[in-house]
1. 1, 2: which one has volume of the Cα convex hull per residue in Å³, as calculated, at 116?
2. Can you tell which of 1, 2 yields 2.4 when distance in nm of label points 7 Å out along Cα→Cβ at positions 138 and 178 is derived from it?
3. Have a look at 1, 2 and say which one yields 1.6 for distance in nm of label points 7 Å out along Cα→Cβ at positions 74 and 98, as calculated.
4. So if we calculate FRET efficiency 1/(1 + (r/R0)^6) of positions 18 and 146 (r between Cβ atoms, R0 = 41 Å, to 0.05) for every structure here (1, 2), which label has the highest result?
5. To which of 1, 2 does the computed value -500 (helix-only ellipticity at 222 nm (-39500 (n - 2.57) for each DSSP H run of 4 or more, over all residues; to 500)) belong?
6. Can you say which of 1, 2 returns 18 when relative contact order in percent (Cα under 8 Å, 6 or more apart) is computed?
Structure 1
Amino acid sequence: MITDDPETPDKGHFEINTSVNSEITNQQQFSVPLLDMNYGANERTQLKVQIPYYITTTGENKKGIGTLGYPFIGVKYRFLDQEKDSISVSTYPQILVAGNQSELILPVEFQKTIGRFTIGEEIGYFFIESRSQNVLNGNLLGFNVSKKAEILVELYFDHNFNAAHTDGYVNYGFRYIFNKTFTLLASCGTQIITPASEQKQYFFSFLGMQTVF
C-alpha cells in the first residue's frame, strides 16, 4: 500500500520486499523489479534502501525503455508501541538524491488494531528541491479475514502548495502470510482526483513477496 505502517523488522533481521509495480497514464511504466531492503537495527529502528528499475513504454509500437532509478534511503523509528502504549506511532524520514536534485519525505505513521480491524494513518511533508512542497495524507483500513489473510482499502491524498492542487487515490490490497519467512503482498488502484495540469493514473498496481530472515 502507499501508506506506510509503524512496524519494523526484529533486531538483527532483514526484510526484503521484491515487487513488480505498474503505473498506467498515457504511457505505461513498470518497476521490474523494485527492491525494498530493510534491516532491524534494534527493536524500534529500521534502516531502508529502495532501488527501482523502470521500464517505460511509449508510442504506437510500445517499445520499452529501461532505466535504473535512484535509491531511496530512509530510517524508521517507532517511539510508541501498541503492546505497551495502546497505539503504535513512528516517524520515517526518507531522502532521494538524483543528480543535482533531492527529494525529502518527513512522515509520521499511526496504527491501531481493534479486534480484526487495523486502522492506519500517515501524515507527512514531501519536498522536491525548488519545485514543490507537498503534504501527504494516507488513510488505511485493514480487515483480518483469517490469521494468515488480510484485505485492505486505502484513500491517499497529496496536496501541492506551490501549484495549489490535490491528487487523490483509492487503493485495494491483499496480504497473505505463508509462514514466518514469506508473505505475499498485492494491491491495485486508480486516481480519483486529478489536477488539470497532470496525466491521470488510470491504473497502478503492486505484486510482491516479502522475505524476512
Structure 2
Amino acid sequence: MAGVFAVTLFLSAGTLAWPAAWAFLALFFSFTSALSIWLFRFSPELLAERLSGLGKAGQKTWDKLLLAVTATAFFAWLAMMGVDVMRRGWSHVPLWLQIAGGWLLLASFPIFFATFRENRFLSPAVRIQSERAHRLIDTGPYRHVRHPMYGGFVLFAVGTALMLGSWYGLIGALCLIGLVARLAVLEERTLREELAGYVDYMQRVRYRFVPQVW
C-alpha cells in the first residue's frame, strides 16, 4: 500500500524532489506499520477482518459501490495535489500552515488507534459479523461520537492537504469528508436495523464525527 501511495504522489508530481510528500509518507506509514504490529500481537481477529472483510457475505451492495467511489476519489485527490503543487504550482501554502497540517495529521493517529483498540469489530465493510458475536461498542471514543474513525479521518484529510501544500487538496478533502459522511449515514441505517442496542445508543451519543458539531 505504501508503494501505491508513493507512486500516486510522485508520478503525478513528476519528480521525487517533494519533501512534504516524503514527510507525509514517513509519518503515515510509520503509524500504520506500528498499528499493524499492535493488531498482530493483541487483536489478530480484527487484523484478519481488516484484511479479508471486504467482499464477505453480508456486505451491503451500496457499501461496495460507495467504497469503490471513495477509494477512486481518494487516489485522484492524492494525484491532483501532486499536479497542483509540483507540476503547475497553483497553490502557495505558507510553511507555517504546512507545519500545522502536519500536526493535524499527527493528531488523527491517536484517534485511529483508540478506535482500533476499543472496537474489535471495526471491519472495512458494513456488515454484521454474526460469526464473531458482533455487539455494540459504546466505550472509549465511542462514548463521545458514534464514528470516531471517521472523525479521525476529518483531521487526516485536512492535515494531509495542508501538509502537502495544496489549496485544491483542501477542497478535495472537504469532498472526501462529504463522501465519508454519506457512508456514515447509510451505515447507521444498517446498524439501527440489525445491531441490538444501536437505536438506544444513538439517543445517548448524539454526534457522529465531532462533539457539539455533527
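Each reported figure results from applying straightforward, stated rules to the coordinates on display, with no laboratory input. Values in this document were obtained by computation on a predicted structure and should not be read as measured data. Cβ atoms are built from the backbone, for glycine too; each structure is taken alone.
1. Traced to structure 2.
2. Answer for the origin of the read-out: 1.
3. 1
4. Working: 1: 0.95; 2: 0.65.
Top value of FRET efficiency 1/(1 + (r/R0)^6) of positions 18 and 146 (r between Cβ atoms, R0 = 41 Å, to 0.05), among 1, 2, belongs to structure 1.
5. Only structure 1 yields this read-out.
6. Corresponding structure: 1.
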